[in-house]
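Rule-based calculations on the coordinates, nothing more; no lab input. The model shown is predicted, which means the values in this text are computed figures rather than measured ones. Cβ atoms are built from the backbone, for glycine too; each structure is taken alone.
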Structure 1
């Protein structure tokens, strides 16, 4: 498995030639709302080649209509997946029903030998989900956008090799202190901070989180956007 952070809460997972793209925000559609991106999306559309696109909730930095429409057009075999509110939005964007996959909490979806399980997230978008990806004895838990809640610590999210967790502490997301609480409770091999650094109005310094993890014998480092790392 190779994991590539693509700014904000977006990731590309490459597993045995299967490519899963999560929450890509590739446009500048939030600039009209006062949020101008500080970093360009690190990959071109032509380099994505996803087999599955997952949107964890229906907010513009996670379900970017311009991005979804272009991916759906460029990659006609790509499955477009998310919770009900996202699926409704996909239909409005013209995605055909046969390509839409509803993701419901605690109900696993198989893509080849990869198990994808939506899990609880506590966010201002009521149907928001986190995602657990498992294959060949390895597990990655992506928190998605979420506030702290004891229910984030559960049988699906425990014992993960990588925890990818939001730390920005604004707009319905955990602070780095709360993200560290989740990390300490889950005890992953490695915990990595995400959902920062894209908008000046909604960012955080990842170093205190990284230092806190290391102090509790959890590996951590700052990901570099667009540079993959292996699991």
Structure 2
């Protein structure tokens, strides 16, 4: 997040981050299933999806989509619908609540998955994203996955840290830091003229969409 986009070190750090997060979230999800920890199953699934789609977005060129994007849409839609249905069943008493999982968590994670799926569908129907739009999608999804991981360490496992650190509020700050950085960069990109220009492709003299030169893919 602090290395200049396009530099070798940015790509290297991104590759390490993506591989590490995908491995961690996949293994965490499997362990959570084995231990019947539904809250961690939700967190692992959402983290894997967010980081995977963020990395895929970075590898795409402007206006490019792939079969994996359609697969991500189906994955997020299925996960979101499943979480909401399970939440409704728990809320109405059709199934017993799972220990340690607040009822609201089903709907929070389900809503995140469905809203993300709606973003996937919009991107696919538009034939991909251009310029700043692609960067924003890559950025906020990467940071949201990091936010879930941060919360899993600094808040859910706060007892691992000395009492002095817990009292200062540093753990809360470190948990929210990925979201704060994401908000800063998203606002900055949206205020740039390049972002607005990408939202409306240039038109030729006959009113037909003009050919847009594809920019090089961002490194992850």
Structure 3
């Protein structure tokens, strides 16, 4: 992230929409990586100075992240990094359970051989990252792996929503990957998903997605504070 922020001069050569998109991505990564911890006040002027842009793309980025649930806007109009809560976890994963399961069920049966070969190569990379316990790179590679199957379905609207929820859940996934044993279990789910795709078995692919999500909620729910407390 430091290298990306240091690259601020390149913003000047990007079209406005590209600047807004890149700033939003940077803010998202600062939040989900924990660089901006939950509850941190998000002051537009300070963030703009840190990134090296005007306040306009920062304002746009915070608005988008608020829609995604990563940013909370108080009654006084202040923006804060959203808290990690049991209810938020359960709601995100309930939505992912349905939509991502559907994407897996629709994509696996129609995955072509080229797509499967790409997934197989990415699986090897995921296993290597897991051995090194490189959380950052592992989390980024996970979407590339799954997206090949999901996009095979040809259902662009569905995949876009699945991707939004996938990244929305990323800061919870960091908590899951807190031990070597959990890393090994995560890799096991990816191997099972690859096997389901190899068999072009949509039902099996959906079951793997559902099992992994149930496990995540089971791992984390009791350790997170409730919004009702």
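Comparing distance in nm of label points 7 Å out along Cα→Cβ at positions 56 and 192 across structures 1, 2, 3, the highest value is found for 3. Computing relative contact order in percent (Cα under 8 Å, 6 or more apart) gives 29 for which of 1, 2, 3? Only structure 2 yields this read-out. One of 1, 2, 3 was used to compute Kirkwood radius over Cα pairs in Å, for residues 64-159 alone, and the result was 15.2. Which label is that? Matching structure: 2. A value of 52, 47, 35 for Cα extents along the principal axes in Å, calculated from one of 1, 2, 3, originates in structure 3.
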